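Read-outs: derived from the displayed coordinates by stated rules, not from any lab. Remember, predicted model here, so these are calculated numbers, not experimental data. Cβ atoms are built from the backbone, for glycine too; each structure is taken alone.
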Structure P
Amino acid sequence: MMNMDALTQTFGALADPTRRAILARLAAGEATVGELAAPFDMSWPAVSRHLKVLEQAGLIERKAQARFRVCKLKRERLGEAGAWIAEVRDFWEQGFDRLDALLQTETHAKEDKP
């Protein structure tokens with residue numbers, strides 16, 4: 001299970017739409033920094049800052065390949081965040097199921113009274 005600091009860092013990185021778009025592009029495969037920057041109307045330093053946040057959060061990996069910097073999605077961290085979300089969702093669903101059962105019991109008890 002992911003520790004809370006890593007989880008905070010992951011969700012902080014995912015909070016930005018530009019970074020989510022970069023991750024969506026990388027889900028299709030590796031890309032150079034130039035390819036990732038192309039769809040955005042922003043400076044290279046701004047794109048580089050986004051990539052740094054994603055890399056520090058453990059969501060991407062950057063490596064030198066010939067004269068290019070290539071980025072690759074690290075799916076493990078996304079999987080860990082997804083597992084945490086599923087755990088929290090299960091907790092709340094179980095609570096709602098218990099509440100629903102209690103309300104059903106109360107409703108039937110009232111209906112059974114003369």
Structure Q
Amino acid sequence: MRVLLATTLLLIGSNVFMTFAWYAHLRNLSARPWYVAAIASWGIAFFEYLLQVPANRIGYTQLTLPQLKILQEIITLTVFVPFAVLYMHKPLRLDYLWAALCILGAVYFVFRSSGRV
């Protein structure tokens with residue numbers, strides 16, 4: 001349980017950085033040349049990798065590679081929706097719920113044989 005918790009918390013932190021690196025420049029640097037946004041994004045992504053690499057190394061001690069990937073996708077959606085709504089001021093859409101339900105199905109199928117679901 002500690003491995004799953006540590007992996008999840010590190011991946012959440014990693015995803016916050018990743019989401020900002022990938023999308024925040026659309027709001028904050030839209031008037032600047034693309035290479036300025038790329039350099040800023042690379043700087044943010046550095047911190048993403050400082051969390052993501054240990055998260056995957058820790059997680060891989062007890063999770064399979066597909067389980068790590070599905071966990072990452074769940075966290076990505078969980079971080080992205082609040083980012084899109086609160087930071088980017090996009091409307092909350094019912095499509096987010098449908099996407100989450102599809103990912104929940106993926107979680108079931110990837111984790112069912114391990115007895116973790």
Structure R
Amino acid sequence: MAFDPEKAQRIWMTVQQVPCGKVSSYGFIADLAGLPGRARMVGKVMQYAPEAMALPWHRILKSNGQIAFQAGSESARLQTELLRLEGVEVINNRVRLSRYGWQPALGELLLMEF
């Protein structure tokens with residue numbers, strides 16, 4: 001995948017909108033960023049976010065609420081800890097999207113700028 005700075009910026013800005021204590025999926029972020037069907041791109045691009053951006057990467061999960069990292073891995077443990085610090089319950093490497101999933105209101109979506 002060639003790195004596209006404009007698309008990356010749209011993804012980063014969308015991820016920044018996910019509030020503390022809420023989670024979203026790679027696919028939903030792609031949709032909101034105007035990149036439907038590009039869930040994998042979201043995962044890839046988040047790796048390149050400038051550190052100063054403090055991107056809340058830990059709030060983004062698979063569409064079934066599962067942490068994308070292998071259970072028990074260092075990355076999965078870190079993501080689990082960061083989510084728990086925000087009050088998000090993680091059980092068996094998974095988050096209940098029905099409880100913690102971010103569903104932005106129309107007003108929030110209209111205020112998003114890219």
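One of P, Q, R was used to compute distance in nm of label points 7 Å out along Cα→Cβ at positions 51 and 99, and the answer was 3.5. Which one was it? Working through the options, I get structure R. One of P, Q, R was used to compute Rg and Dmax of the Cα atoms in Å, and the answer was 22.0, 84. Which one was it? Here the read-out was taken from P.
Of the structures labelled P, Q, R, one was used to calculate helix-only ellipticity at 222 nm (-39500 (n - 2.57) for each DSSP H run of 4 or more, over all residues; to 500), giving -11500. Name it. Source structure: R.
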